[in-house]
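A.B. asks: For reference, the structures are reproduced in the following blocks.
Since every read-out is calculated from the coordinates, none of them should be taken as a lab result. Computed from a predicted model, the values in this text were never measured in an experiment. Cβ atoms are built from the backbone, for glycine too; each structure is taken alone.
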Structure P
Amino acid sequence: MFGKLMSISDELMWRYYELLSFRPMAEIERFKNEVAQGANPRDIKARLAAEIVTRFHGVAAAKAAEAGFARRFRDGELPETLPEVTVKTRDGALPIANALKEAGLTPSTSDALRQIGQGAVRLDGERVSDKSLALKAGQTCVVQVGKRRAARIRVL
């Protein structure tokens, strides 16, 4: 819930404040003025997200959601639960680009190669720069493409 609220546009945030927040309109106008004077809209949006999560799940859940959101998107930490994907190889090794495509982390092998070239692919936390890297049969690793796509890949 916290993450969904943080993903709304900065413009739409004001409508959410008007419709969902219990804050007085004078306070909402003060927030608008703060943003107009250079305050980061993300911080104002986080207040709204915390208020809504608190209303439905309590203060502790709101604080935990905000901390989890910061760890994930500010610090780049992977989520606690990653999808596990099994990919198969015919000759004992699978090129990294093919593994990314088969795991559903990229739409094509050419996109996977482009992502590797841009430095957006990590294997067990280490940036992959070698496009010819191959995953070996029996290997299990955590692969991340960009900030939002990640999976635990097992090669058979």
Structure Q
Amino acid sequence: MKKIKTLFRMTNSQGFTLIELMVVIVILGILATFIVPNIMDAPDEARREKVKIDIAALDTALKMYKLHSGTYPSTEQGLQALVDPPTTGTIPKKYKEGGYLEKAKLPKDPWGNEFIYLSPGVHGKYDIISYGADGVPEGTGNDEDINSWEIE
């Protein structure tokens, strides 16, 4: 008789009741409500931060270019002057062998678009702009422009 009672208790204590399963599902649903939106925005925020880092790198390269040549590349010469010696406009007397960018390649923004470069700029000696995910001026959210003069 003792064996039957012990066996009965063991089978009774195994598994979950329907109420316990429902409580777990509700808790998971509540957690997902708060966590999923934060995770979903992470890739877009990472792209926006990468643009800022790339603009800072271009800014540093432009300052090095100016140290060697005395001027910034013109809008016509563009950022390509950081990779290859310019052949038009003011030709620098000194040009760093290998260019001014670490990989000797002009970066694109994380959405695959070219950076916009203006020299002289509207907001400074030069302006560097990424038009965001849509690749066109202005926009909101992920399509918002990222401008060199607004980066801290």
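A.B. asks: Here relative contact order in percent (Cα under 8 Å, 6 or more apart) has been calculated and equals 20, so which of P, Q was it run on?
C.D. replies: P
A.B. asks: For distance in nm of label points 7 Å out along Cα→Cβ at positions 72 and 96, find whichever of P, Q sits highest and give me its label.
C.D. replies: P
A.B. asks: Thinking of P, Q, which structure, once FRET efficiency 1/(1 + (r/R0)^6) of positions 64 and 120 (r between Cβ atoms, R0 = 25 Å, to 0.05) is computed, gives back 0.85? The partial results should precede the final answer.
C.D. replies: Details: P: 0.30; Q: 0.85.
Here the read-out was taken from Q.
A.B. asks: For percent of Cα pairs over 29 Å apart, which structure out of P, Q has the highest calculated value?
C.D. replies: Largest value of percent of Cα pairs over 29 Å apart: Q.
A.B. asks: Which structure, out of P, Q, was helix-only ellipticity at 222 nm (-39500 (n - 2.57) for each DSSP H run of 4 or more, over all residues; to 500) calculated from, if the result is -13500?
C.D. replies: P
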